[in-house]
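Presented below are the structures under discussion, each in the form of structure tokens.
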Structure I
Amino acid sequence: MSVWAAILAGGSGTRFWPLSTSERPKQLLPLAGDRPLLVQAVERLRGLVGPERVLILTGPYLVDQAASVLPQLPLRHILAEPRAASTAPALVWAAQWIAQQDPDAQMLSLHADWAVGDDDAFRAAATRALATAAQLDVLVTVGVKPSRNETGYGYIVPGKPLGQARRVQRFVEKPTPARAAQLRRRGALWNTGLFAWGVERFLAEAKAHARELRRGWPALAAGDVPGFFAAVEAVAVDVAVLERTKQLAVVAGAFRWDDIGSWDALLRIRTPDAKGNVVIGNVTLGDDVRRSVIWTEGEHLAVLGVEDMIVVRANGHTLVMPTGGAERLKGLVQRL
């Protein structure tokens, strides 16, 4: 039984402005190391899924950039979504595409914008998820033990044992700080968004439960991908399928995982200096700079007397804001 991977790599480029843009969103940036996140996502699959079985799902405006950083992938494996409609339509299209080539295939779904602390442990968890999906004919999500009371992530409450996995009792999305602390005490896991399933099982569950996609199925069956995306509602696969199906299990992963959603994340995923700063580029710091992210592309940047700040110079723009200001940055970029 062959294994394919679908990597979700869309994005509008707002969260890491001014470094990111709509033409160069975060998955094409070296945020977690010296290579773009998208390249790291493909390399993370080495030994588990070869490049000949990797699909990239992205926007039409990013196909050329994705192809340039991933020359090992066949160009036809970079799928341009006709419309940004969240993850359920994209993964249904990917599963249908794979099923047409390889009807008995299994499929991993992952995102291009993750930081993973241990690639070997990631592959081990993915392997367990694939084995569970094949043995029990279920959809499988991979969860990890939370490291903090994060309110921006989804949580999985595990239920009864199911082989080497457990049933999913329920999902909890973006809890309050108090609720997040309670969930951690009770053994809930972060929902990483790493999924495993047989393509035929996933398509069957999507047809049965994803009512937001119902009007698009005839077009997809006829090979009319633009028609499919035009007919469906934008909806996440978690909402449309995983929260509704009874054929679902969770496998616990033992790797450090971070959804790189804001500049603050760099303070967690990169190694800071002695004063807690993450510094990238041609930068001169004063002795009184602490717990800050300082990033510049090309131009020299000198910073004095700041604590808990984000300072970025890129693409002719400068951003200065306190840490914890991700939501305000999104509003600012929309106005710009």
Structure II
Amino acid sequence: MKLPSLIVFDMDGVLIDVSGSYRETARQTARLFFNGAIGFEKLPDPLFPLADLAELKQTGGLNNDWDLTALILHLLFALVKTPTGPLSADDSPDPEETIRSCDVSDLADFLNASSRPLMDLLDRYGRRHDPFVTSCYQGDVDTGNRIKRIFQEIYLGRSLFTALYGDTLRQGVPVPRCYREEGLIHRETLLIDRPLLADLSRDHILVIATGRPRAEADFPLDRFDLRKYFRLVITLDDCMREEERIFAERGERISLMKPDPYMLDMIPRLLGKTFGKCYYLGDMPDDMQTARSSKTGYRGMGVVLSSVDRENLRRELLQAGAEQIIDDYAALPGVFRRHNT
């Protein structure tokens, strides 16, 4: 009897179109971070093109959109003026007070003049680290991480943010504080038809491995009624639990997020089932590297369906080791039939 294939899907950009949610949240967070600064009204809205953001994300190591947003701010702060020169992570005042002392006029001029400002800044300064931005990206939402808090408020919106974080935030702190409109999570759309998932799930074992936190993965699974097609859903929470276990045991801090293959390699252990060939569908070069470095033998399948620059992404995915490029999900059953013959 022929064994079923194991088909693992990333979520963002593969099952779910996040160009109007996570990507737009990163862009809005970067702009809202400067609210109150001298010259804030001169900043363009939006700050930069989504194509520029996508190109930055594709440079690698930015699977987590919180990290992506922090890098954006590190780059933008290269052109921010402060009265006392470079800001210190150790002795800077309250973040909001510090922002009010910043002058973003030169940054505004640059952003208005460049068609790809993030990549221009990356080319000019590399992955620079600004001490003040670093100080604003410490801890979690409920322990002073200003960048992550703004991001989560915009992405989740008032009701979801309050449901997830309201009980853990300090008394007297407004929930939410920076953004009170509907969350951009509601803009997400499904990239793959449910009947196709139903067909694939009858013949194969389907799993999701995503860098989203569990609660943020659960939302689209329930909203789009996807959960019934997948045997397992692996999330950021699984990686963090293992990271904490390793820290408690060895005193060593490591990251098990992609491109580390931890999520992919834990799937066979959890399934307890025998399968034939295995595939990983992702939309970033890091995903292809994850598949290649896995001990399980995954074949990387690059998905370009939601990209604003499909040809560029196609090239980068192939260079990163993709064995197949998927630009039409209708062809997916035929792709697996060919690979399994």
Structure III
Amino acid sequence: MQIQARLSWLRRQFSDHKIDAFIISQPENLYYLSGCEGLEGYLLITEDQAIMVTDSRYIEQAQRQSPDYARFRISGKMREWLPKLLEDRHIKSLGFESGFITMAFFEQLSTILKDLPAWPTLVPVNDLVENLRMVKDAEEISVIEKACHITDAVLAHIENILEPGLTEKQLAWEIEKYMREHGSQTVPFELIVAAGPNSALPHARPSDRVIQAGEPVVVDIGSRYNFYGSDLTRTFCIGQPDDTFKKVYDVVLKAQLTAIDKIRPGMNGEEADSLARRIVSEAGFGESFGHGLGHGIGLVTHEKPRISVNSTDILAEGMVFTVEPGIYISGWGGVRIEDDIVIENGKIRVLSSARK
């Protein structure tokens, strides 16, 4: 979807939210609606104008990367330039990203607007752009798939370098280094490398623990390509795994493959989650699967839709999200297997391909 199409969709939502303009400051939304890389500032979208509000550092860049936008150059404090920005635009109700801005920013904005001769009403609007971002166009899907391919290559590389004696931190650094050398921008999230009992912590951070043979090693990593990220997890074992590893791994893999096979558009997030959760529970590990089955990925690692217990998000064509069941046993360790998928032509297509 091109920038103008996104802006047109956004404007069509104004009446439902009873606004006639929307000010945007969330970094990922700035990029999504403008195409301007690393922009710091704001977008002011009205019924007939799209204005990029930024300082001298980005004005020339905006002209090159966002030709559809008018540009408003700012300097000094907000109370000095905001009245000029709004002057003669006859804005009566101004929407703002209530799920992103701080209370301090809201109070500052309110104070400035109340001093204007005809100040607009501030209207909280949550997840408006994020709801549009849920469904990816063909270009976005292609970019995410390229990020997955980089991560696939990294996971294959791990099999060649993983050996007893490495620490979690050493392996994490080798992964990040390889990722950057093979096309990734900055990693979209802090890498997870967790061995042995540490792998029972779903969001463990790499430590100085030395990796041992025969224990689970959870590696949760992502690449970033053209600002879109991937998010994949594999669980390795050096040498001969014990019986617990084999049993837990088989249950997690069966749960994941079942969900991938049966998820369909029209389901809500809870229904999709239950496809995997039922298998884990029937195997006796229900209490050990404490997180949701998956989450949307794109410009942010965790975005809509949510695939979890109590999620009412309706799955639809073009949505890209993870499928990542896991079992975590305190004192022993954990197993998680995660792939990135897209709903296409009424079923799931897996974007990642690293061997499980």
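Just so it is clear, none of the values below were taken in a lab; they were calculated from the coordinates. Please read these numbers as outputs of a predicted model, since none were measured by experiment. Cβ atoms are built from the backbone, for glycine too; each structure is taken alone.
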Exercise for review: Have a look at I, II, III and say which one yields 20.5 for mean count of other Cβ atoms within 10 Å over residues 11-18, as calculated.
Suggested key: I
Exercise for review: Figure out for me which of the structures I, II, III the number 2.2 belongs to, where distance in nm of label points 7 Å out along Cα→Cβ at positions 99 and 251 was derived from the coordinates.
Suggested key: I
Practice item. Rank structures I, II, III by FRET efficiency 1/(1 + (r/R0)^6) of positions 187 and 299 (r between Cβ atoms, R0 = 30 Å, to 0.05) and report only the one at the top, that is, the highest. Key: III
Exercise for review: Output the label of whichever structure in I, II, III has the greatest value of relative contact order in percent (Cα under 8 Å, 6 or more apart).
Suggested key: II
Review point. Thinking of I, II, III, which structure, once helix-only ellipticity at 222 nm (-39500 (n - 2.57) for each DSSP H run of 4 or more, over all residues; to 500) is computed, gives back -11000?
Key: III
